[in-house]
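Pasting the structures in now, so scroll down.
What follows draws every value from the coordinates through simple rules; no lab data is involved. All figures in this text were calculated on a predicted structure; none of them were measured in a lab. Cβ atoms are built from the backbone, for glycine too; each structure is taken alone.
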Structure P
């Protein structure tokens, strides 16, 4: 058996192309691809590119919607709720994390909930 070796950049590109073929916009596909490859690079293989098959099992029957973008559906000075609209979880978490950091800097504390989303990754 011959082993095939790919660089991280090649894995990112391959994953991104797969997710775009499923209907994800380029930026969403890149976010998810980067998350999976970074998990592998960190040694968290259970949350790396091995998840692609599992993700497909949610996308194919229509349970997840790769084309969806996360949206802030409720917000106050120190809290927010981000709805993933059953898209990939990584973009929803990134949106929520960024919002939480901004709110915590401004208010000294923050809480952000993420709802209706796929797997959020590592």
Structure Q
């Protein structure tokens, strides 16, 4: 391989650091009740346990008057972001990014069950 050659990551993007393990997962779902700060904090803490991640900073949340709730947790091997909308529909989106392997199926199943989601979609890359 020449210095100019690049490996493509599973996302179709050039992998500039193939020696560094990265795993990403996006989970989105529809729910029947609004999701607030306490639920986001509890979910992120429990997701850490579910995926065997080491928490460096407890979950933090913030509410935007325009866009709804957001939350984040810092793990030793990166972290996860959570977003929840009340309008125009009850919807959530979770972005998990780690430098440690984890079970995407376990994360999706846990998320679906935790929020009793009526519909869930996901993409791992």
helix-only ellipticity at 222 nm (-39500 (n - 2.57) for each DSSP H run of 4 or more, over all residues; to 500) from the coordinates reads -6500; which among P, Q: Q
Can you tell which of P, Q yields 15.9, 54 when Rg and Dmax of the Cα atoms in Å is derived from it? Q
When relative contact order in percent (Cα under 8 Å, 6 or more apart) is calculated for structures P, Q, the one with the largest value is Q
Re distance in nm of label points 7 Å out along Cα→Cβ at positions 73 and 105: value 2.2 computed from one entry in P, Q; matching entry is structure Q
Taking 1.41 as the value of Cα Rg over 2.2 N^0.38 Å, for residues 33-88 alone derived from one of the structures shown (P, Q), identify that structure. P
